[in-house]
Structure 1
Amino acid sequence: MVPPAETSALIRPEAATPAAVPRAALVLVSLYIAAQMLSDVGSLKIALLAGFSIDAGTFIYPLTFTLRDLVHKRLGIAAARTVVVTAAGLNLFMALFLQAAARLPEDPSWGLGREFAAVLGPVWRIVVASIAAEVVSELIDTEVYRLWVGRVTTRFQWLRVLTSNSISIPIDSLIFCWGAFGGSLPVEVVWSIFAANVLVKGLVTLASLPAIYLVKEPLPQRRQP
């Protein structure tokens, strides 16, 4: 008979059961990072809709606030903070990679080197403003969400999303618009971009409120005696 102390030594590392990660959590984290990166690329396009100047990333980026809330709800505040910082790092890496790709020697038989550089070559002022706005606003969103759940109520989950987004969205738009375009575009155009950002992000937030009910909050763990 093998002594208990030696039993653990006979268990192969690959036989150990890894900690289970909910599939929904993996999907949420993936969607959050994808939305962050797509919105940063879209921000290079300034469109004119209904008299408002607006960067195209605005149509995707607001989803990240609700996705962040879902990550927070399912995995906790530490995971929410981690995914925010990770997304910022990936966006910075993406900008550096695209810059390096744009500077590679062009194959004459393919062409489009100038077009690639013109469209996807990073505008560093926009990149820095976008990442700064994302990190600051999303971390503020995290804290507002935490305070609402911890000190106000765990009921009315849609209201916790609405409250956190209502505070973080204007902050995000203010940092991004003036950081990216302040001084290089007329003041009225910058405020037009800001107003359009807040309006579109607010509408997307309202449309995405029911999504908070798509995942369940983890059950509280019992304390060990």
Structure 2
Amino acid sequence: MAVAVARTQEQASLTENERLARGDALYNEFYRTGGWKYSFWQEYWWHRRHVVKRFGLRRGMRILEVACGNGFHTHLLKRMGFECTGVDRSREGIAWAQGHYPRSTYYRADIDDLPFARGTFDAVFARGCSRYHYDLMSVEALETTENLSSYLKPGGVFIMVIVSDLSGRREPDKVWHNTLDDYRRHFSSFGRKWSVDWADGMAVCGLWNAAQ
């Protein structure tokens, strides 16, 4: 899962390149030391129920995980029988993933400039991606979903899973806890089939690419 970098007044005064460089440094240090710690089987059964079954994923499907961090969930999906590729902009995150979970494929790349052809994947999976930790109706969040959906095959699904207590809290310098209505506004704005739910502290959302 990606670390949500705090937005401070100092950061707001930085140039875009400076802000990205500072964020990269924080992510790299976090992932260099192993990042988030997960229980494999707890995550396995949770994702089998709330992701695989909910969205009708079938073994052998091609899945792209964006903001994959240290690669744990890319590895998890690989163990579930999917052809899974992980992408993250963190140098240390990708190095860790390649060293610890070598059976999957990983790329270091920016979420806005992915090294794949459009219409390539059966599912695109974003778990804990920091772009969805704040204003879901921001240009950045909306353009990110539109861009990631373009990598789906006809009938494919974009899946977003992210922590929220649904309280609507928007404290300064902390991640936002968006409500279900916030997620509904975001996903319904694309004019395609969508799904929004909540399970065990996680918002679980889907947006389908129209079959052609």
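Values quoted throughout were computed directly from the atomic coordinates according to the rules given, and no laboratory measurement underlies them. Keep in mind it's a predicted model, so treat the numbers as computed, not measured. Cβ atoms are built from the backbone, for glycine too; each structure is taken alone.
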Upon calculation of relative contact order in percent (Cα under 8 Å, 6 or more apart) from the atomic coordinates, which of the structures 1, 2 produces 25?
1
Quick check for you: by Kirkwood radius over Cα pairs in Å, which of 1, 2 is greatest?
1
Comparison of 1, 2 - label where distance in nm of label points 7 Å out along Cα→Cβ at positions 71 and 135 is highest:
2
If helix-only ellipticity at 222 nm (-39500 (n - 2.57) for each DSSP H run of 4 or more, over all residues; to 500) is computed and equals -9000, the structure in 1, 2
2
Taking volume of the Cα convex hull per residue in Å³, for residues 95-150 alone from the coordinates of each of 1, 2, which one would give 103?
2
Origin of the derived value 0.90 (FRET efficiency 1/(1 + (r/R0)^6) of positions 79 and 183 (r between Cβ atoms, R0 = 41 Å, to 0.05); candidates 1, 2)
2
